[in-house]
Structure I
């Protein structure tokens, strides 16, 4: 039986990492507070109900592009590059969430005001990481000229490995991201 993925959880993981990587925080991708108050003020006028999703789409695409540029190993997955079937299912969920943006407002509002918090602390604030996962992330090391964080073993996409792919970004430094990746099980 294939593993199941909690797509709401995946969305939250991506949101927290995306916000943390912006120029007003870890400086990993070239977005300046798009998921913060600045992004709200710029996009709310054009997208009164769904501006938060527009903000997320922008930062997700910039983060995906930056990570792909830095490190894109074949046969692997990263938080921003999952198997096509998983990405398709994620996009289907995204379309459903757009119909009820108010359900996501507390999450987006909490992200807006987040700054100066470490990535693992931010994940913990949103109840997205366990103590065991934090311990596992603490054992991860950078590789490939400090551009990547390998997670040993092979995996199918499922919630635990997706959490490690998100939390593994904590091994990066301000202005110098390290892309967590895991080999895909075939």
Structure II
């Protein structure tokens, strides 16, 4: 059984995790805070998640990689790590299925030329399944290379660049989820 992870959002309100576009309706002030992560990258907010017939911000983004792996690699590269709380999610227990969830696979071809190339073609999405999830729980080498590149360039890295994304079109009730601090 594999788990997925979602960091506990700053300024969490209520007992439900909402995709960004739903957050705009339910908690507009919190939406404003979280939308800031797209400043300079606003075009991402209009990217299509083809298999789910929705936009990038209509889905919750989760990681298949345990946060301790991410933390340890980040620190080993010499980057500053800021501990945070993470939700531990068993995907089928909260309703993830092939109908409402996809795995977004992004591969690195060249550093740094493709760091800004966010290819969301339909070929990058695969249907969600527990078996596929179990095959993507390790931190990709491409992520490590990207972090090393950004450190050498003196830039702040994106934490989940090149990590497969589990994209869920729905909401998650959080009151019964376990938490870890990493």
Structure III
């Protein structure tokens, strides 16, 4: 049975995507050109092609139950020494991300995760200690605030690049039949 690697994430608007992508590139992060800046809602997950319709319906239902919210990223953080990662921290939008992540990772996408969920935007991973230190120090004053409109289903290509496949805007009804208006009378 054919499988594909998917993930679900909240993307960042411009100019923040370009800014943080630029940081990953300058720091020599080997994933800089494969993974766009994002907040993960579902980590890489193998999915059979036959399950895609059910997964998309599930994600549409999750999105429908949420409203747009403000995300505020400020400063830098790290998972060291557990994991060689430096990230931009989230100071607003945390609880919204936690609720959405729990709902996304249910039903047909239910799975265990290696670490407790901690919403963030990675800026350095798999680089030397000096580059991790530089990322942490130079992004300590980073600040970005924007409205989150929904989330996106990504798929990993054969070239290991993660590409958006479908957007799921918040607070939109599930597609389905439209009933004609009742006639007066």
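One of I, II, III was used to compute distance in nm of label points 7 Å out along Cα→Cβ at positions 49 and 81, and the answer was 4.7. Which one was it? For distance in nm of label points 7 Å out along Cα→Cβ at positions 49 and 81, the value 4.7 is produced by structure III.
With Cα extents along the principal axes in Å, for residues 25-96 alone coming out at 38, 34, 25, pick the structure among I, II, III it was computed from. Working through the options, I get structure II.
Any read-out appearing in this document is the output of simple, stated calculations on the displayed coordinates, not a laboratory observation. All figures in this text were calculated on a predicted structure; none of them were measured in a lab. Cβ atoms are built from the backbone, for glycine too; each structure is taken alone.
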